Structure P
Amino acid sequence: MEKMLDQTRQESWTVERQHTAAVVKSGGLEVLATPVLLTWMEQTAYELAQEYMEDGDTTVGTQVGLKHLAATPVGMEVRITARVVEVEGRKITFHIEAEDGKDAIATCEHQRFIVQEEKFMARCRSKNL
């Protein structure tokens, strides 16, 4: 897994009204909602990690430290860059940044754990018994 260190992935999204704090009820303004921004950041890290998984493996998010630094209005493009900064056993730590072409809008430290999909889901389903 050492080959993962310093690997990066970029993704971009355009902010639409459905992504705003007013619509998702995380605030009252028509700007990019923090929960949506976090989803985009986590998705970028997830996709980066998936490139290195073995068959039957996936990752689950376990920790997030997000600083939302600047507002982004509807219509602007947001670019997310995730970078692997540490791999320790099954734990992968990412540093993620977001910018909207005018400002750095967020930074995030994020951890994901590698799990075997079937075992993980079997354990989860056993809660319904």
Structure Q
Amino acid sequence: MATDLPDYYFRVRENGAFVFRVDTENRQRRIEMDQIAVINIRNGEIKPHGQRELTDKDMAVIRDWMAEREAVLAARDIDDIHRAVDYLNLTTHWAQSRATDAQLEDVTDVLLLAMHDLRAVLVRKKADRLLKD
């Protein structure tokens, strides 16, 4: 099992991750994880943990992980938007075919406001893109 473990472990958090170096080469043959850094994905900051100095290998692994993580998060964002379109379609079908008057009364105003806000942003952004071209 020890040979299958990566040299680094990234504990994901809201804005990035805690970075640990994985050690299996010790007398007790236990897995030890030594925190070496904290990453902030939003601003690209990499802070060594405590008094540590990160090696070139550490920095390369961390930067590679950050690039992969940003790609994963970007793909999730787009997937979430595609799901939102599906939910809008399902909501339309629900409102047309199954919703009771009480259910519609409960959600109509908030849905209309949310859709109005979304439409305004989308129209403005589309106009900005058209004006650039």
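Listed values, structure above:
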item	result
Which entry (P, Q) yields the derived value 1.8 for distance in nm of label points 7 Å out along Cα→Cβ at positions 79 and 95	P
For -7000 (helix-only ellipticity at 222 nm (-39500 (n - 2.57) for each DSSP H run of 4 or more, over all residues; to 500), calculated) the corresponding structure among P, Q	P
Highest-scoring label, criterion being distance in nm of label points 7 Å out along Cα→Cβ at positions 39 and 111, among P, Q	Q
Answer label among P, Q for the case where mean projected area of the Cα convex hull in nm², calculated from the coordinates, equals 8.9	P
For FRET efficiency 1/(1 + (r/R0)^6) of positions 63 and 103 (r between Cβ atoms, R0 = 30 Å, to 0.05) computed as 0.05, the structure of P, Q it came from	Q
When relative contact order in percent (Cα under 8 Å, 6 or more apart) is computed for each of P, Q, the largest belongs to	P
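Values quoted throughout were computed directly from the atomic coordinates according to the rules given, and no laboratory measurement underlies them. Computed from a predicted model, the values in this text were never measured in an experiment. Cβ atoms are built from the backbone, for glycine too; each structure is taken alone.
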